[in-house]
1. If helix-only ellipticity at 222 nm (-39500 (n - 2.57) for each DSSP H run of 4 or more, over all residues; to 500) comes out at -7500 when worked out from the coordinates, which of I, II was used?
2. Thinking only about relative contact order in percent (Cα under 8 Å, 6 or more apart), which of I, II has the largest value?
3. Once distance in nm of label points 7 Å out along Cα→Cβ at positions 110 and 126 is calculated for all of I, II, which comes out largest?
4. Have a look at I, II and say which one yields 1.18 for Cα Rg over 2.2 N^0.38 Å, for residues 54-149 alone, as calculated.
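We did not get these values from a lab; they are worked out from the coordinates using the rules stated. Since the structure is predicted, the reported quantities are computational estimates derived from the model, not experimental observations. Cβ atoms are built from the backbone, for glycine too; each structure is taken alone.
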Structure I
């Protein structure tokens, strides 16, 4: 049994979780879903950024049309959240364009994107580095977006370490529990 499932006092805090991938079969989304299964006593909502798509940000477009309705809806969810879990793929050693575009639009809605709230970053990939480059990149960027970065988790070799919807590596499971506990401790 997971150590974090026994914690009761987090149920009043809202955690918003999503993948930085727009892919329907995203392994990062699978990791987010698995993470929710470990946090039975937390109020953790999972969203898909595809439900909040917006055109590529341009200053002229914002002046002509304003903030897209989808981004306004997403901003409300960010406002209501007390913490965030973001799991993202690595595209060419960097942040996926869809995730970056979403953050660019959110930055135009007033105030910091993450509003100085706790954020846990995760990444997984089929390869042995597990998205470490995007985690390093995002770790440097998210403080500018108003994130209180509480930890990162890299899950390498997704196909070998994640089977039937579960993380099977004991070492990686312990790492995940440790970073989740750190995030939850920020919500006390």
Structure II
């Protein structure tokens, strides 16, 4: 995928150049529609990706965090979509150059309105991800907007060169049980 030419925010670039990349080696969780490849990224519009700019894989350090991300989206539908089947995957993830911004207060100086972090205003977080990708980090370790955990956003191009991902296990998601537990 060819990234579009983009001018990056110099405040963000300066801040990131002062941060040493860290490795990430742990299991992560991801929910996908049934039969979608667990390690297939996307270049759609998301909190940490502008549409078509580069491919990312959204994961969570917590099984419940991964479920909360997709469950939230499904809950926005007028009627819970009962015919869509999902799977949850445990992925062994090894990255060499992650950017860790795990404290939500770290996002504020980078332009993120913390009070609106859970909203669908992605402009500031997309600018952060774009700058991190430009500086050749292979992923972001950032706070989840839907659960008390961190999420790991993998930049697929860099991860393919320097990282490793392997699906450890996959299982069907029982949304009825998940929804009952959250009430």
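1. Values: I: -11000; II: -7500.
Source structure for this number: II.
2. Working: I: 23; II: 31.
Greatest value across I, II: structure II.
3. Details: I: 4.5; II: 1.6.
For this comparison of distance in nm of label points 7 Å out along Cα→Cβ at positions 110 and 126, the top structure is I.
4. Details: I: 1.12; II: 1.18.
Answer by label: II.
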